[in-house]
Structure P
Amino acid sequence: MDTQDDASRANHAQRPRSAQVPAGACNAHLHIFERRFLADGNGVNGGFVEHATVADYLAVQTRLGTQRTVVVTPRPYGTDNRVTLDAIRQFGPEHARGVAVLRPDVTDTELAALHEGGIRGIRFTLYTPANAVVSFEMVEPLARRVAELGWHVQLHWTAAQIVDHRTMLSRLPASIVFDHMARLPLPAGAADPAFAIVRGLAETGRAWVKLSGPYLDSSVGLAGGYADIAPTARAWIAAMPERVVWGSDWPHTTEAHKPDDADLFDLLADWTGDDATRRRILVDNAAALYGFPP
């Protein structure tokens with residue numbers, strides 16, 4: 001086991017300092033890695049993470065006090081979603097949902113099986129072309145098919161890509177979930193034109209934003225507690241309080257120095273400022289988006 005991983009885990013033993021976690025609280029963005037589901041034993045395009053199994057996450061969940069999870073198929077698995085379906089089964093279908101990665105050749109039978117297994121959305125990770133297994137041309141045809149199932153499309157795009165593809169976004173029949181605060185760059189933050197586009201889609205009842213991945217666009221980083229991202233998060237909450245959900249992005253695959261999930265959870269309390277808004281984000285909004293019981 002890597003020494004840095006040992007030290008990281010040793011330092012990640014605290015519980016959130018924020019107020020009591022509401023019943024039904026959901027972590028709406030995490031990844032599970034199980035080596036037994038890798039076709040080649042090494043991972044598609046690399047990027048496999050050790051010690052990120054369901055059992056590993058359950059230890060994190062116990063510390064956080066959340067009860068619901070949304071598992072997102074990670075990059076090393078390409079369009080093989082067995083790891084996500086298995087995680088949903090282990091967590092329990094009443095407590096978990098999943099977001100798959102698909103291409104247009106998926107059959108209707110396969111879609112039905114994924115729905116039965118707890119999948120409620122498909123993800124398009126296109127913020128960088130490196131190792132992408134999907135493309136912009138796939139978004140609209142797949143969105144039309146999954147809309148019939150009541151699924152959403154989840155987009156990990158840059159703010160500039162959101163602006164470039166705003167016409168296509170306006171045509172999509174499915175709900176749209178924007179990953180990681182829509183990747184608004186600093187210092188512009190909510191002044192970036194992508195903010196108005198997403199807010200406009202939300203006002204029609206068609207868009208959501210995940211309050212996740214604060215490290216992705218922060219300049220101050222872990223040492224600065226991602227404080228420079230707080231205005232962006234607060235702007236999303238103020239603009240569309242019923243259309244935001246929170247996710248930890250565990251196990252933080254992009255980060256060499258892993259943040260503590262308890263610290264990330266406490267950021268939400270800072271961004272919201274009151275328990276009622278935090279409960280809406282963690283419980284009510286997530287239940288509405290993912291179909292959990294109220």
Structure Q
Amino acid sequence: MDGQRIEAGQDRLSYEVIGVAMEVHRELGPGLTEEFYHQLLSRKLSASSIEHRSKRRERLIHRGQVADEFEADIIVGKHLVLELKHLAGGFAPDHYTQLICYLKFWGIRTGWLIDFGKESLTRRRIVYASPPVPPLDTTTILEQAPTHFKDEELLLTLHRSVDRVLQAHGLGYCDTSYTGLMMADLRAEGIPFIGRPSTSIVTEEEELGRATLNCLTVSDACAFMILALRDGIRAADRAIMQAYLRHLHLPWGIIVNFGKRQLDLRFVLHPRSEKPTLDHSWSS
């Protein structure tokens with residue numbers, strides 16, 4: 001019953017807030033920059049005695065270090081997060097991911113994407129609850145490593161780092177947040193790494209230039225690619241990692257996906273290796 005009363009209260013609050021947003025849209029019309037809608041919405045919420053915080057900025061901290069920073073457009077009490085847009089098209093996947101990150105960080109269940117850019121107000125409701133996550137088995141990945149593998153201690157170190165981040169922060173953040181969290185953990189452990197390494201792209205005939213790769217290199221020994229909010233690790237992700245290993249001249253790498261419902265971890269070898277790629281997932 002208590003949960004039902006909370007949901008009903010949030011629905012009433014959402015109804016009131018969306019009503020105020022519609023007033024803002026009618027008064028200003030589309031075609032202005034987002035800030036005008038933000039200012040007027042905040043004023044009208046205050047005039048309606050709806051408690052809220054505007055442009056709330058806070059830091060995501062891991063082991064005493066800043067891993068990421070979030071700024072929500074409007075937080076209504078402890079019940080709603082509003083993310084305001086003025087779009088020519090529809091809501092993009094990144095907009096949903098952004099709002100989910102805010103809901104997780106502030107521990108709020110319901111959020112709204114609100115678009116003032118059309119002839120009538122467009123909005124989408126998102127309800128999010130972070131799933132529980134069990135501890136990872138630190139022996140499993142070693143059991144599945146190739147027999148010739150020599151970097152067992154580094155592999156275990158990365159595995160423990162992933163587990164610390166998972167247990168401390170769970171699932172629900174975006175890939176840039178988890179990259180920041182992993183870098184903070186490696187830094188706290190004194191493990192050398194390079195974020196988004198730059199490398200020469202060389203063909204058999206010539207050097208084409210330099211590229212910045214979307215991964216970490218750890219201890220000059222392996223590549224580490226971090227994904228988030230995916231349904232799983234795709235064959236395309238494995239192909240990208242193998243390309244990174246080839247261009248970085250590294251023998252192996254790890255792909256980790258802090259997914260929607262589980263954590264997926266994949267061991268990838270340099271494409272010239274004849275050993276198979278190893279795969280293991282831990283479900284929540």
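Every number in this text was worked out from the coordinates using simple rules, so none of it is lab data. Note that the structure is predicted; figures quoted are calculated from it, not measured. Cβ atoms are built from the backbone, for glycine too; each structure is taken alone.
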The value 0.95 for FRET efficiency 1/(1 + (r/R0)^6) of positions 193 and 241 (r between Cβ atoms, R0 = 25 Å, to 0.05), derived from one of P, Q, belongs to structure Q
For Rg/Rh (Cα atoms, Kirkwood Rh), for residues 113-176 alone, structure among P, Q ranking highest is Q
Computing helix-only ellipticity at 222 nm (-39500 (n - 2.57) for each DSSP H run of 4 or more, over all residues; to 500) for each of P, Q, the value -10000 comes from structure P
When P, Q are compared on distance in nm of label points 7 Å out along Cα→Cβ at positions 169 and 185, the highest value belongs to P
For distance in nm of label points 7 Å out along Cα→Cβ at positions 137 and 265, structure among P, Q ranking highest is P
Across P, Q, relative contact order in percent (Cα under 8 Å, 6 or more apart) reaches its greatest value in structure P
If Cα extents along the principal axes in Å is calculated for P, Q, the one returning 68, 51, 32 is structure Q
